[in-house]
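Structures follow.
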Structure P
Amino acid sequence: MSVTPLAPAPAFRGRIGRDPRSGHYAVPRRYRLHLSPGHDDCLGIAVVHALLGLDEICPVTLLDPRPDCPDGGYAALRPLYEASAHHYRGPAVVPVLSDGWSGRIVSTHARHITRDLARYFTSVTGPVLYPRGTEAETEAVEELCARSTDPEALPGVLDALENRLSAHPYVLGDRLTAADVEVWAALVRRDTPHGADDHPALWSHVRRLTALPAFGRHLTGRPA
């Protein structure tokens, strides 16, 4: 079945714990993630969720890599979208962070979701994915990764990341952070015309992360 999205999904940008008036308090088992392994925006969320060990705190509903609706959405998500947007008619797409108390969507914004999971549901034993003082650098890496989808910008993006990883074992220095997850999710499925030999430190880092269960087990083929 071919899928052709008819309209963009609305941007839900609620935040956990950010605005008390929203009622989105950080309560374990209140929220649920709806992800698809075939969707690139879900990949980083799934890795962060695994690194932080949040299976019990924020359960995941894993949808098929291939959407089951003609508009590119999922039938299982339609009730959430219709409850969250009046007269909603667009595709019901992933990723979704839903609120079990209200039956509505909190957010469909991948980076907001990962930040809120890491900030409000991080475990004592899990990594600190957003260390204090690295906000500007993390955002700079996110911008680089966003540009990686542009073929003209890609060589410069890879060069910049190669420079970082030639100087340090991880993107921001000596420990794993959300910036590494961002780079891995942006590049792990990407075939580039430059090859691994042109950016050895970068592609070695991608392979090293893929070998970790929290990363590699989320890989699957894209929907056709």
Structure Q
Amino acid sequence: MSWHTVKRYADAAKPEELFTGQWQNRSSVLDDYKPYLDDRWNEGCTNAWRLWEEIVPLGYKGSYQRVRAYLHDKRTSPRPVTARPPSPRAVAGWILRHPDTLTEPEQLQLKNVRTHCPELDALTQHVRSFAAMLTGRQGEHLPEWLDAVRQDDLPSLHTLAAGIDRDRDAVIAGLTLPWNSGVVEGHVNRIKMLKRQMFGRAGFALLWKRVLLAR
């Protein structure tokens, strides 16, 4: 046993202080519901049984004791105990997916993120508005969407809006009309794949035959 380990054991005021490192970061069935518990705690609700009853209908499958232990840590810890923030990849996935496909815990966590970050809240609204235009063929709403994007401090979206604005008529047509160039693009990609398979060593005549025979 190293000197640092002996000193850590000697300095610990309570057993919980010895559980550091990988054990602190282990996932728990309560993790998805901690943002909700944090919000309710900040609202003044500190009753563990009541909060356990509130998260069970939301999908929580764990025990009451786990909820009680988490709230006990919030009461007794000298440092604030809150849920671990979700990863950027997870938040991006929640924003890009259709709201109806999100589970209750994912909706709770996204709501918590949007509440604490106005920029992500605005981004979520713009992404979902654009998705509605795309899936509902509502290209006539594009000018309104571009104006709304420019009113928020979102530089990355401003760049996207500027690119769309340069081809506004074409984008509106793409968001409105039922026709698209998907079939043509598919054939182009297939021809490029056949050409790459020959490593640039075949002429037009052989490529022409391969395209015809591949149909």
Structure R
Amino acid sequence: MGDRRRLVNAHLHLLHLAGGTLALHAVAVERAGAAVLLLGGHGAGKTMTALALAGHGWRVLAGDVTLLDTPRPGSTGYEVVGGTSAFSVRPGALRRWFPHLPLPASPGDRVDLAGHPGLRGRAPGGPVPLTAAVAVDVDGDPRARAAPELLDAHTAVSVWWRASSHLLDRVLDHGDLVLRTLETEPLANRRLLLVRALADRAPLHTARGTPRQLADQIEHLTHAPVGG
């Protein structure tokens, strides 16, 4: 079943890409009709930051993979149009940063908080404009807090490129198929063009600190939609 899911996700990546939609490894949160993307590798603290933002009234739109539409004629900019519904967290991180949240008696390696009260609101009636994007890094040192920094263009392209490769960067348990080879050269070039345009039109910041410090920093970045 794991390999079937990975293959389906890889083909969905290709279908979305052909339609001008990027499937990004990112958590998407929304408040008052504006979306923020939280980027970072596994363990960077995207879900912990999203939990802290929930305390500010934000709601989770996508828990691991976010679908981001590129601007089309008549649109106001980049828009979140969907994503994965599961919101999985590591029990150890949850106990450390949010000890008040209940855990199952035997939580296993991951816990899905998708049904936790206050984490998700009603499904949006349509696309949600992107207002900010932040590569987060949860750091246990409370002195690590600093203002978000704007990434340079080259680094931003690299971060977006890795995030947009997420559904291809999987290893199958059986067989010798390399999922990345499913993306043809024309589609890879198309993705690169989309990623470069995204880096140019949607500024990407990086922020470091505890989940609550990161939530406070992100609050200052949520203004008008980007990419218009």
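Just so it is clear, none of the values below were taken in a lab; they were calculated from the coordinates. All figures in this text were calculated on a predicted structure; none of them were measured in a lab.
Assuming 50, 43, 28 is Cα extents along the principal axes in Å as calculated from a single structure, say which of P, Q, R it is.
P
Quick check for you: by relative contact order in percent (Cα under 8 Å, 6 or more apart), which of P, Q, R is greatest?
Greatest value across P, Q, R: structure R.
For which of P, Q, R does helix-only ellipticity at 222 nm (-39500 (n - 2.57) for each DSSP H run of 4 or more, over all residues; to 500), calculated from the coordinates, equal -11500?
Source structure for this number: P.
Where is Cα Rg over 2.2 N^0.38 Å, for residues 84-179 alone largest, in which of P, Q, R?
With respect to Cα Rg over 2.2 N^0.38 Å, for residues 84-179 alone, the highest-scoring structure among P, Q, R is R.
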